[in-house]
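Student: Some structures to go through are shown next.
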Structure 1
Amino acid sequence: MAKRAAIVGTGQTFHKSHRPDVNGQELINEAVSRALLDANLTMKDIDAIIIGNMDHFEGINYVDCWSVDGSGGTMKPVMKITTGGTTGCTIAIGGYHLVASGMFDKVLIVGWEKNSESDTSGAITTAFDPIWDRLVFAGAISGLAAEAQAYIARYGATDRDGARVSVRDRKHALNNPHAQLRKEVSLEEVLASPMLADPIHLLDVCPRTDGACAVIMASEDSAEKITKTPDWIWGTGNRHPYAYLGDADYGRLTSMERTAKEIFKKAGIKEPRKEINVIELYQPYSFAGIIWIEDMGIVPPGKGAEYIWSGATDMGGELPINPSGGVISCNPIGATGLIRCAEAAMQVMGKAEGRQVPDVNHAVSTGFGGCWWTDMILHGKKKPNY
C-alpha cells in the first residue's frame with residue numbers, strides 16, 4: 001500500500017578539495033553518523049540503504065559492497081544508483097519510492113565522492129557519442145558555454161549577468177560551515193578570473209570536492225514519531241530529453257520545464273514564484289542560475305537576469321536561491337544533488353541555522369547532469385493530501 005514519505009534526518013561532511021585523512025568508507029561514515037544523530041536513530045532502525053557516486057570517476061566498482069563498513073549496510077538491503085551528475089538527486093528519488101511504495105519504513109540514502117582521487121575530465125568525455133559529440137564536447141565546460149552563448153544570442157544577456165549569480169552564491173556560502181569555498185567575491189573579480197570557455201570564467205563554475213551527504217527517509221507510520229517537523233515529499237520527477245547533444249535546444253533546459261510542470265501540477269502549485277519559499281538549484285555554473293529559473297516557471301523567458309539583479313533571489317529576497325552557497329561553492333558530485341535535497345529539507349524543518357529562510361512551507365531541490373537531464377523534488381512542511 002502506498003505511503004506518504006518524509007525526510008527525518010540529514011548529515012553532511014565538512015566538504016574540502018582534498019580529504020587525505022580518510023578513505024571512502026570513513027568519509028561516508030561521517031555523513032551517515034551525523035544523519036543518524038540528527039534523527040536520533042541507530043543503524044538497527046534502518047531497513048534499507050541506497051548509495052551512489054560517480055563510480056567511473058574513481059574507477060572503483062561495487063561501492064554498494066565495499067562501502068558497508070562506512071554505510072552500516074552489513075546484512076541489509078543495499079542498492080547502488082549512478083546517473084552521472086544527477087546521482088545525488090536520483091538516489092533521493094529512489095529512496096522516496098522505496099518508502100512510498102510501502103516496501104521499507106526507514107531508508108538511509110548516501111551520496112559521496114572523492115574527486116581528489118578521480119579523473120573527472122577523462123571520465124566525462126566517455127559520456128558523449130564518439131562520432132558526433134566527443135570531439136567538440138569533451139568535458140563539461142564546453143557544453144555549458146554553448147548553452148550560455150545560445151541564451152546570450154537569444155535574449156541579449158552578458159557575462160556580467162552570469163557573474164551576479166556567482167557573487168550571490170559565494171556570499172551565501174559564508175553562512176554554511178559545510179561549504180568548501182567560503183569566500184565572498186565581487187563582480188569585477190569574477191569577470192577578471194581566467195576565461196575557460198567564452199562566456200564562462202573560472203569563478204563562474206563549481207569546484208571539485210571531497211565530501212559525503214546522508215539523508216534518512218521514513219514513512220508516515222513513523223516520521224512524526226521520529227521528529228516533530230518532518231520534511232514531507234510532495235512530488236518527484238525527472239526527464240532525459242536528448243540522446244545527442246546536437247538535438248538540444250540550447251539556451252533552454254526543456255527537461256527542467258517539463259519536470260517542473262509535472263510536479264507543480266501534481267502538487268496543485270499554480271504560481272511557483274509565490275508558493276515556493278526557497279530553491280536549492282543544482283547549478284554547476286553561473287548562467288544556469290538565470291536560464292533554469294525561467295524554465296522552472298519562476299519568471300518568463302528572458303527575464304531571469306532582471307530577476308537576479310533585483311535581489312529577489314538573495315537572502316532576504318522574495319525567493320532565496322541556494323542559501324547554502326550551492327554547487328558553485330561545493331561539488332562532491334555523487335553527493336551534490338543529495339546536498340540540495342538535504343539543504344531543502346533543513347529549510348522546511350527549520351534546521352538550516354545561519355542560512356535559514358523564515359517560514360518555509362515549500363522548497364524545491366534539483367539535480368542536473370549529462371545531456372541536460374533534470375531531477376526535481378518538491379518538499380513541504382505539511383503532509384501531502386494525495
Structure 2
Amino acid sequence: MGVALRPDTRAIDGIVPRDVVRATSEGEVVEAIRGANERGEAVVVSGGATRLGVGDPPTRYDVGLDLSALSGIVEYEPDDLVATVRAGTTLAELTAALAARGQRWPVEPGLPVLATVGGTLASAAGGPSRLRYFHPRDWVIGARAVLGDGTAVRSGGKVVKNVTGYDLTRFWSGTFGTLATIVELTLKLTAIPERTVSLVAEVDVPAAFAAANDLHVSGLPLDALAIVTGEAVEAVGARGDAALLVRLTGAAAAVRRLGRDIRERVRCRDVANETWDRVAALPLESKWTARLAWPASGRPDVEFAGYGAVIYPADSTAYLLRSIDRATFRSVRASLEAAGGIAVLERASADYKRDAGGAWGTPRVPLGIARALKERFDPRGVLAPGRMPT
C-alpha cells in the first residue's frame with residue numbers, strides 16, 4: 001500500500017474520505033482496489049485534482065486513491081513520435097521532457113503543473129488545442145488500467161488485442177475513473193511548431209462571434225480560436241466586453257503570411273502565447289463553472305454580454321464562469337438538450353447540483369447500457385459510485 005495523506009486533500013462536495021492513499025506503482029493500485037473489493041469500500045481516484053469536482057457527489061467515499069506519485073516516462077521513442085508515461089505524470093513534466101527533442105503532446109487541459117496525463121484522458125478534458133488536434137483520446141494509442149475488481153488490463157500500443165471486444169484505450173476517455181483506473185498511457189506526439197503567434201481583438205460580443213465565424217469558415221489553418229467575455233477579459237490581458245483570441249502555428253514564413261490575412265479581416269494586436277494558459281485555466285479556477293455544448297449547426301440561446309465566459313466557437317463549446325440562479329440554469333439546460341446539446345455543471349455546490357437536476361443533466365448514454373458497463377468493469381461498484389449516471 002502507498003503513503004497515507006490527509007483525507008481533506010481529496011474532499012468532494014464537502015464529503016471527506018476516511019483515508020487517502022498515494023500509490024507509487026501499478027501494483028499498489030491493484031492492491032488498493034482489490035482491498036476495497038474485499039472490504040466493501042468505495043474508492044475515488046485522482047491525480048492533480050484539477051477536475052475532481054466534476055460529477056455528482058459520490059454516494060459512498062471511503063478511500064481517496066491519489067496517483068500523483070505514479071509519474072515519469074517509461075519509454076520514449078522520438079524517431080517514432082511515441083512516448084509511454086505513467087498516469088500521474090503532469091503535463092508540465094511531460095512537456096519539459098519532450099521539448100529537448102523538439103516534440104510535444106498537443107493537448108491543453110489547463111493548469112499543466114497540476115493536470116496529469118491520466119486525468120486528462122479520463123476526464124476528456126477540453127481546451128484550446130481541440131480546434132486543431134481534436135480529442136485527447138486521438139493522441140493516445142495504448143493504455144494500462146486496473147478495473148474495478150482489481151484486474152490489470154492492457155490495450156492498444158504494442159498489445160493489439162483488447163478484452164471483451166472493446167477498444168479500451170479510447171473507451172476510458174470520459175469515464176472519470178468510474179470503470180477503471182488508468183495507470184499508464186502510450187501517447188502519439190507531434191513536432192513543436194517552428195513559429196507560434198497569438199493575436200487578440202478587443203471587440204463586443206456580437207462582433208467577436210461574427211469575426212470568429214468568418215475566420216472559421218474561411219478555411220484558414222488556425223491553431224486555436226477562443227472568445228473570452230465579461231470579467232474574464234481582464235484575466236487574459238485585454239479590455240472591453242469581449243476578447244477574440246487567435247493562435248497561428250507552423251513554418252515562420254507561413255505564419256507571417258497567415259498573420260497578414262488575419263489582420264486584413266480583424267483589427268487585432270499581438271499577445272503573449274502564454275495567454276492561452278490563462279484561457280485554459282479559467283474554467284478550472286472559477287468557483288462555479290458550467291460547460292455548454294451545442295450542435296455545430298446552431299448557437300446556444302445564451303446572452304454572453306457582460307457575463308464571464310470562455311467560448312470555443314469553432315468547437316461549439318462554452319464555459320460559463322459565474323453562477324446563475326438555478327431556475328435559469330435549468331432553462332438553459334432544457335433548451336440545449338432539446339437542440340441536441342448539453343449543459344454540465346463542472347464546478348458547483350452539491351446543493352446547486354441537486355436543485356439543477358444533477359451535474360450531468362439528461363444522460364447521453366442510455367441507463368441500461370451504462371449499468372451493464374458498470375457491472376462488467378466494476379461489478380461491486382467500488383469505483384466512484386454515484387458520480388456518473390448508472
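Student: When relative contact order in percent (Cα under 8 Å, 6 or more apart) is compared over structures 1, 2, which one is greatest?
Tutor: Largest one: structure 1.
Student: While we're on this one: Of the structures 1, 2, report the one carrying the highest value of distance in nm of label points 7 Å out along Cα→Cβ at positions 112 and 176.
Tutor: 2
Student: Consider the structures 1, 2: one of them gives -8000 for helix-only ellipticity at 222 nm (-39500 (n - 2.57) for each DSSP H run of 4 or more, over all residues; to 500) as calculated from the coordinates. Say which.
Tutor: 2
Student: Assuming 27.1 is mean count of other Cβ atoms within 10 Å over residues 104-111 as calculated from a single structure, say which of 1, 2 it is.
Tutor: Structure of origin is 1.
Student: Among the shown structures 1, 2, from which was the value 134 of volume of the Cα convex hull per residue in Å³ calculated?
Tutor: So the calculation was done on 2.
Bear in mind that the values in this text are calculations on the coordinates, not laboratory data. It should be emphasised that the depicted structure is a prediction, and the values quoted were computed from it without experimental measurement. Cβ atoms are built from the backbone, for glycine too; each structure is taken alone.
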